[in-house]
Structure 1
Amino acid sequence: MADWQRSDWVEAMLDDAETWAVVGLSGDPSRTAYGVARALQARGKRIVPIHPDAPIVLGEQGYATLADVPFPLDVVDVFRRSAAAGEFADQAVAVGAGAVWFQLGVVDEAAFERTTAAGVPMVMDTCPLIEWRRRG
């Protein structure tokens, strides 16, 4: 499990990644993805909603799929159940994303192996907000 939260990968994503695709982000402020996206924005990150309805969320245009995004993505942050999350890791690799982040409670060991074997850093089962708090 320690490999899932490699500190160098966590640090690089939090410090250096500017554009975060948030898979599962809708306009519902009661959802965890919304609060995390808002916190990412507050830290100067650009968020990109990825949702089948492609809504505008927090002032940013949404896209139905990762493949529809017309610019590079530094991190693909996945808010989906573990059973459905792996396909988004594969899509992130396919579109050339810089890294993949699976949120707290989201674990897919096979997706982690595929993603990291493709040379893409991946973090699982934690949240950027938790990691920022841990840093102080």
Structure 2
Amino acid sequence: MTKYFFDTEVRGYELDSYGHVNNAVYISYTEQARWKILKDAGLLESFLNKDLLLVVTETNIRYMRELKLFDRIKVETTINLEAPYVVFSHNVLNESTGFKSAKAIVKTLLIDKEKIPQDIPDKLLSIIN
């Protein structure tokens, strides 16, 4: 099973009034991880040239441990096909403490500019487990 990794660090503006990362920010971490996977695989430019969008249709996230300012984060991602959906499974890991902070399942669908679902191209299929 292929795993993809995205590294970042908690920034001050991501904190809520309790001094830990706001729950909505975790979704941003997983989204940035997906953008990086698509870019690194050469898919992002291909999608843009063909007016295709990989849109999120569902997100399920479980928060497990808080993240605090300057914690080092690694988002570990695997990708599966549940036709017609491409499903990203993310683990948000706190490298500063060694604990998993959250896990998320994000279901996506490839559509064209008229919002019509499209077949998954071979290049995308090649990076799916």
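Laboratory data are not the source of any read-out in this text; all were calculated from the coordinates shown. Everything numeric here is computed off the predicted structure, so don't read it as measured data. Cβ atoms are built from the backbone, for glycine too; each structure is taken alone.
Structure data summary
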item	result
Comparison of 1, 2 by Rg/Rh (Cα atoms, Kirkwood Rh) - largest value held by	2
Ranking 1, 2 by relative contact order in percent (Cα under 8 Å, 6 or more apart), the structure that comes out highest	2
Structure responsible for -11000, with helix-only ellipticity at 222 nm (-39500 (n - 2.57) for each DSSP H run of 4 or more, over all residues; to 500) calculated and labels 1, 2 on offer	1
Mean count of other Cβ atoms within 10 Å over residues 24-31 - highest-scoring structure of 1, 2	2
